1. Assign the value -15000, calculated as helix-only ellipticity at 222 nm (-39500 (n - 2.57) for each DSSP H run of 4 or more, over all residues; to 500), to the correct structure from 1, 2.
2. Given a value of 2.2 for distance in nm of label points 7 Å out along Cα→Cβ at positions 28 and 44, point me to the structure among 1, 2 it was derived from.
3. Identify the structure, out of 1, 2, from whose coordinates FRET efficiency 1/(1 + (r/R0)^6) of positions 12 and 108 (r between Cβ atoms, R0 = 41 Å, to 0.05) was calculated to give 0.30.
4. As an exercise: relative contact order in percent (Cα under 8 Å, 6 or more apart), calculated from one structure in 1, 2, equals 28. Which structure is it?
5. Compute Rg/Rh (Cα atoms, Kirkwood Rh) for each of 1, 2 and report the one that scores greatest.
6. Supply the structure label, taken from 1, 2, corresponding to FRET efficiency 1/(1 + (r/R0)^6) of positions 20 and 36 (r between Cβ atoms, R0 = 25 Å, to 0.05) with the calculated value 0.85.
Structure 1
Amino acid sequence: MEENKRNKWLHVRLTSKEYELIQNAFGQTVQDSLSDYARKLLLKKPVIGRYKDTGMQELLAQLTALRRDLHGIATNYNQLAKKINSSAGNEVGIHLSQGKKLQQEIEISLESVNRFIDQTAEKWLRS
């Protein structure tokens, strides 16, 4: 496990033109970071070019954002459930109102998911 830990730095000085060329080439790959891209080039490993299907990139970006939102909502829901289970009778009403707000957030998120799915399906059917 210790062998895979990257703890060494390699600093490279570039001109503005060189940096721009590298950034443009990096932008045409599927690499997640410039470090990954540079590491693969320096170690002479294959670099996969980016597909022209930008719809998939948009889809992944949207799904990532939706996952983050839903994770936050789920965390809030779990916290609320714990509060309700450990509350005395007079505090339950307060937590239930928080639950209604959370339910509205969930409904808004679900509407967003449905809208996104409809838009993506429409684009996909047109292509």
Structure 2
Amino acid sequence: MASQSSPTAAPSATDVLRQRYADRLPASLDDLTGPTHGRVELPLHIAWSGLRTYNLDQPRQRMSYYRTALAEGQRDDLTALLNKGMLVSLWPVLRTLVSRHIREVWEAAFPALASRTSAAA
């Protein structure tokens, strides 16, 4: 007679995505020491489709660069490519351009981002 284990619920797609983004988070926003201006090229594993070189001095390109890095970058990528001051200043708009999962994970981990949102409202 085979023993039957009790069925366990598989994690939801939302839980899987949140965990994926949480695992990529830097330990602190202070770890984000990336560039603040000039032309920057994203690695192929991040920008695997479309634009790879961005001019951080151009507001639309800067926003697109941050959006792509947040969605596709791993922890080491994020710390090297993103800058704390720039992320904090962009966050009130950037949070509307990233997925709900990214937004929730980053705001839960870094209250400074969530407080920027309420201050901007």
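Readers should treat all values here as calculations from the given coordinates under stated rules, not as data from a laboratory. Since this is a predicted model, take the numbers as computed values, not measurements. Cβ atoms are built from the backbone, for glycine too; each structure is taken alone.
1. Structure of origin is 2.
2. Corresponding structure: 1.
3. The structure behind it is 1.
4. Here the read-out was taken from 2.
5. 1
6. Only structure 1 yields this read-out.
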